[in-house]
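Just so you know, all these numbers are worked out from the coordinates, no wet-lab data involved. Please read these numbers as outputs of a predicted model, since none were measured by experiment.
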Structure 1
Amino acid sequence: MAGYVTHLPSSADAAERPAHLNESSAVRRLLIGIALLFVGLVLVLPLLTVIVEALERGFKVYLASITEKDARSAIRLTLLVAAISVPLNTIFGICAAWAIAKFNFRGKNLLITLIDLPFSVSPVIAGLIFVLLFGAQGWLGPWLQAHDIKIVFALPGIVLATLFVTFPFVARELIPVMQAQGNEEEEAAATMGAGGWRIFWKITVPNVKWGILYGVILCNARAMGEFGAVSVVSGHIRGQTNTMPLHVEILYNEYQFTAAFAVASLLALLALITLAVKSFMEWKQWSAAAAAEQGGVHLAHPGTEH
């Protein structure tokens, strides 16, 4: 019967393995134990603490803490800011990644550096920049006041600060994916007469859809949890310009610990949902890649004879 040849590992194969794969079981268990201990102390234990403290006085108190007027206002504002900033950053990220990965132009390296800028600038500094630009004593402050336009200590300022700290995420997810894809498919479609937009929607976007979704998820998580930049430009107006992180800070400073942990648990829940969605998408991508690879194997070995 003609079929596949099974290759059994030999001593030569073992010798060719990287050194870290030949470590003893004790060393592997030690490394795994250290990693699990660190994750437990730094991530799992604080998360459990938040949940326990939020429910310490019962579910009714917990529910009252997250449904009172100021809490509802903070939740609405947080979701609104994310709903505005994430789509805008997605559009920017796709355009920037497409330009950087598919074209060569003067200033390309400068654009990449500017995209990474929010990673190296403190969010507090970013907030101060917008205050200096749009505040009452800022460069554009007098003109804005003359035209009754309010940026700082209002929704536009919070959105601008959130856009600044989150805009690298989609672009940074897409740039390496688009570079790895190359230009062959787009060039082939162009030679067959396809236009630029048709190539983009039919070839480019489907090839990088997982990168887009990863970037959107990370951008959304950062937008909802941002504190530093938003804290500077919001003015901490209770019930108006406080997002969920700012509302948690106010409650904690007022010694309303149960309410603070209750609202914080909502942020933690949003983070867990984000993680679950990201894990599901990674599993879907892995399944699709495995199916494609299996299909390639069947094409390479068209069958067996009985």
Structure 2
Amino acid sequence: MKGKVFLTGGAGRIGKRVLTRLLESGYEVRALVHRHSPDVQHEKLELFQGDILQQEGMKEAVKGCRFICHLAAAWDMFPPAVYEKENNQLFESIIRGTYNLLEASYPLNDLKLFLYASTDAVYATGLRKFAGPITEDTELFPSRFYALAKIVCESMCTSYGKLYSLPWLIVRICWSLDVDELLRIYSYEFWEGGMSQEDRERLRPRLANGKGVFAPLQENGDSGIDQIAAPEDIAEGILLGIERHESVKNDIYNLAGPAPFRYLDVIDRLAEGLGVPWGCARIKGIEPYELRNDRARKKLGYDPGFSMEMMIERAVQHMRSCTR
């Protein structure tokens, strides 16, 4: 028997896939339900109605669990920002929520792992210049309070390990987009705020409101560069962390897509697949980066399989199926 996993964020883009993979792999799962319930039914799945801000409720929720997989966190995937406007709200949902769960978890007699899902935002990816690839040893540099809150939670996890011998594992997850979200990063509207007024006037008539797709350029005119992962790949990395907990605990791992991609390398194929024009313009403040998976590959066996080309193909097929 593999034991029971307490899972937060089980209805999210990554969490729902983690939930499925855990059940497929023979784990019992107790999933926290706050606002949204996972769309899964299974004999080994137990739903626990509660709120991570209620510490006594979390103490009840984790009873009998050998693994804690904490994925839940309020944040904004796309503008306009709603959750990230208020530091107080982020403090409660991220910092206090994680504290409550750590307080509930460390007294457990047979706890094998507390897995915490952090973010590559702790490095300020995309906003900061890097001398080389980003590894787990790269200096942390929060670009906004959301990232600061995640750094605080990472520190709490490692400190609970020292104070209470809590076995922890931190995964820093890169930008992960589902099939129905991916094309939004190629929309004119997503990048409009960083353009010059001249470029807005030039591109809006051709590309706005879904008439075309867009590729951002760095301020020097080179292609914008990002690194995005499929949720399936990230979910597999998290499952591997739980499966291999004895050999990987008390460590930090980047989980990212296979490699960075250049927007200009994929935009023509995307435009052709959608049958629309494309455009490009310089965007203020975007910096290229590479988030390395080397440690996760070596120790976790993490092997992300979805390239940007593959993700685009899936997204285009999904869009076509939705418009039939």
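What the table shows:
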{"quantity": "Among 1, 2, structure where Cα extents along the principal axes in Å, for residues 41-128 alone as derived comes to 42, 29, 24", "calculated": "2"}
{"quantity": "For helix-only ellipticity at 222 nm (-39500 (n - 2.57) for each DSSP H run of 4 or more, over all residues; to 500) computed as -23000, the structure of 1, 2 it came from", "calculated": "1"}
{"quantity": "Label whose coordinates, when percent of Cα pairs over 31 Å apart is calculated, return 33 (choices 1, 2)", "calculated": "2"}
{"quantity": "Structures 1, 2, by relative contact order in percent (Cα under 8 Å, 6 or more apart): label with the highest value", "calculated": "1"}
